[in-house]
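Bear in mind that the values in this text are calculations on the coordinates, not laboratory data. Note that this is a predicted model, so its numbers are computed, not measured. Cβ atoms are built from the backbone, for glycine too; each structure is taken alone.
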Structure I
Amino acid sequence: MQSSTGSRYIALDHVRALAAFLVFAWHFLHWSNGYPVPFAMAPLVFPLALLDEGHTGVALFMSLSGYLFAKLLYGAQFSFAGFLCNRALRLLPLLVVVILICGARDILGGVSASAFFASIGKGLLYPTLPNGGWSITVEFHFYLLLPALLGLLRRAKAWPLFVLALAIAGRALVHYQTGEVQTLAFWTIVGRIDQFVLGMLCFQWRSRIARQHFPVVLLLLAFCAFYWCFDNLGGFYHSPSYPSPSALWIWLPTLEGMVFAVAIAWYDSSFALPNSGFSGFLGRIGEYSYSIYLLHIFFVASWAHWVHTSRVRQFTPLSEVRLQ
């Protein structure tokens with residue numbers, strides 16, 4: 001990542017690379033028949049459950065966005081219109097290309113053109129944009145709230161905690177009224193606001209988090225253990241169904257945001273990382289993570305199908321074991 005002043009944030013590029021890898025692993029492992037590869041046994045080693053539940057990589061992206069924009073904009077004078085214009089120039093060109101490719105594919109495959117473009121129009125509010133574009137909608141909603149959130153941070157560091165309390169209370173109310181909140185918690189700003197806000201807060205608290213190696217590593221191990229349990233209890237799709245009626249989704253976005261935001265602040269503030277060698281290589285992957293995120297869907301389906309049909313038909317997927 002590079003600021004407008006030319007400063008390079010190599011540690012944050014590493015985080016972006018990790019987030020892209022988690023999302024790629026999630027789609028690859030789950031695209032064909034639930035658990036298509038021998039890696040389906042990964043939850044037996046609890047840190048690898050994060051790959052089997054790699055959807056959490058989206059939470060890492062969101063927490064990183066909150067941290068990054070606090071780092072870039074807190075205490076700075078900036079034009080909101082100019083900010084939105086810069087973000088549009090950064091995000092929209094590739095997103096438009098992806099939408100056009102998906103539109104051509106779907107329409108040639110028999111989907112109504114009017115139905116496809118109606119779904120694209122709804123993408124300003126709803127998670128209907130293809131190839132992970134739904135998360136750009138969530139980012140856009142965060143950008144609209146960003147000036148207000150920065151204003152709360154300037155008043156007092158604790159003010160954004162009220163936003164978290166309101167978000168949790170709102171999800172609890174939705175769960176009480178409808179019986180499920182996974183849909184809103186995962187796909188919309190209703191859940192993702194926690195991760196943006198916690199990223200901003202941990203930027204403010206970064207001096208307290210820096211070099212706290214043992215507590216942060218312990219927190220990350222505990223988070224991996226939690227996801228190992230979550231995965232073995234059914235995970236994203238089978239707890240016990242999708243969308244899940246579990247009340248876990250009331251506070252899961254908050255847990256993800258807290259752990260990831262603390263880890264980002266620790267990693268960014270504790271190490272002097274070179275822009276060369278393996279560190280530079282990871283940073284380069286992070287630079288292209290947005291392209292990887294939007295484009296990998298075009299390839300992952302065929303790769304997962306090939307692995308499933310050609311290499312691992314002899315294995316019994318763990319998902320089948322769970323359901324027996």
Structure II
Amino acid sequence: MAALLARLLAFVALAIVLPTMGRAGEPHWPATLVIGTASAGGTYEAYGEGLARLLTRELDLIVSTRATEGPAENLQLLETGAVQLAFVTQGVAVQGWNGTGRWADGRQFRALRVMFPMYDTPFQFMVLADSPVQSVAELAGKRIGIGPAGGTGGTYLPQMFGVLKVEAPLVTDEWAALARQLLDRKIDALAVAAGVPFPSFGEIERQAKVRYLPLSQRDIVELRLAMPELGVSSVPAGSYPTLRRLYPTVGLFNFAVAHRDLPDDLVFRIVDLVYRHQAELIEATPAAAETNPSNLSRNSFLPFHGGAARWYRNRSASGVVSGD
């Protein structure tokens with residue numbers, strides 16, 4: 001009798017649990033969300049893992065990340081619906097929107113809608129401490145790791161080195177793999193566009209002595225004249241153990257975007273959670289310290305998702321923003 005009662009209780013418990021497994025927070029929400037991030041060892045990966053944990057816990061739906069080559073691939077996946085949320089730099093996003101980037105091949109990618117600003121992406125150049133290279137100009141002829149081909153570095157650095165007249169073999173791969181190649185001296189330098197501190201740089205510094213090569217003021221002027229979407233940027237002293245001085249450079253701001261067809265109330269909720277739990281994102285990556293409404297001004301072109309626009313209007317956090 002006791003065994004029968006136990007089986008009946010187990011059946012009742014299972015009947016209660018099964019209908020709720022995989023159920024979204026609201027009936028009209030998707031049951032799952034996928035965030036397009038970037039390669040292993042980068043800031044997008046750390047930020048994405050932190051955001052996925054937060055949203056899974058708070059939204060009553062499963063949120064996962066998908067490793068990609070970076071913003072260009074993220075826009076392609078967002079357009080097809082393979083991911084519903086994605087991280088992009090404004091420069092690559094504008095290229096995709098207009099269909100002007102070489103990677104876009106004339107196609108326009110217009111499914112993206114901005115949710116919230118993430119952080120600045122400064123371009124950073126690293127060599128091992130015993131390298132004879134003392135400046136970015138001296139990278140000519142050196143083997144330079146620039147990250148995945150579809151990432152921000154893979155998209156922009158070939159153009160930037162062209163502007164600076166630095167001819168060098170550029171190596172594309174995941175950041176974790178490139179960090180190992182630098183330590184093994186199979187490449188001579190790393191050039192990255194990423195939030196600070198960049199995880200792979202921190203890993204390298206734990207194993208070897210390094211130096212950072214800043215852009216000169218002339219370099220910065222030439223790059224911004226050639227690519228107006230680049231902004232003046234810097235890496236604060238102390239961001240890495242061996243970085244003792246402010247590091248001047250150029251950068252692009254990152255935004256989290258959603259597919260335009262996601263429900264407004266879902267995106268409203270995501271934006272609200274991000275700002276209310278910013279400290280949790282900072283634990284995932286210190287770069288999230290720049291995730292605040294004041295940085296909406298860094299978006300001068302891309303449209304906002306209707307749910308995000310409603311959040312900003314309701315909170316009077318950013319002046320006038322609009323959806324489509």
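Suppose semi-axes √(5λ) of the Cα gyration tensor in Å, for residues 68-219 alone works out to 33, 21, 15; of I, II, which structure was it derived from?
Numbers: I: 33, 21, 15; II: 29, 17, 13.
Label of the originating structure: I.
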* **Given 22 for relative contact order in percent (Cα under 8 Å, 6 or more apart), calculated: source structure among I, II** => II
* Structure fact -> Highest-scoring structure on percent of Cα pairs over 16 Å apart, for residues 156-203 alone (candidates I, II) is II
* If FRET efficiency 1/(1 + (r/R0)^6) of positions 172 and 236 (r between Cβ atoms, R0 = 25 Å, to 0.05) comes out at 0.30 when worked out from the coordinates, which of I, II was used? -> II
* Structure from which -11000 was derived, helix-only ellipticity at 222 nm (-39500 (n - 2.57) for each DSSP H run of 4 or more, over all residues; to 500), options I, II -> II
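With semi-axes √(5λ) of the Cα gyration tensor in Å derived from the coordinates and found to be 39, 24, 18, which of I, II does the value describe? Write out the running numbers ahead of the final one.
Details: I: 30, 24, 22; II: 39, 24, 18.
Comparing all candidates, it corresponds to II.
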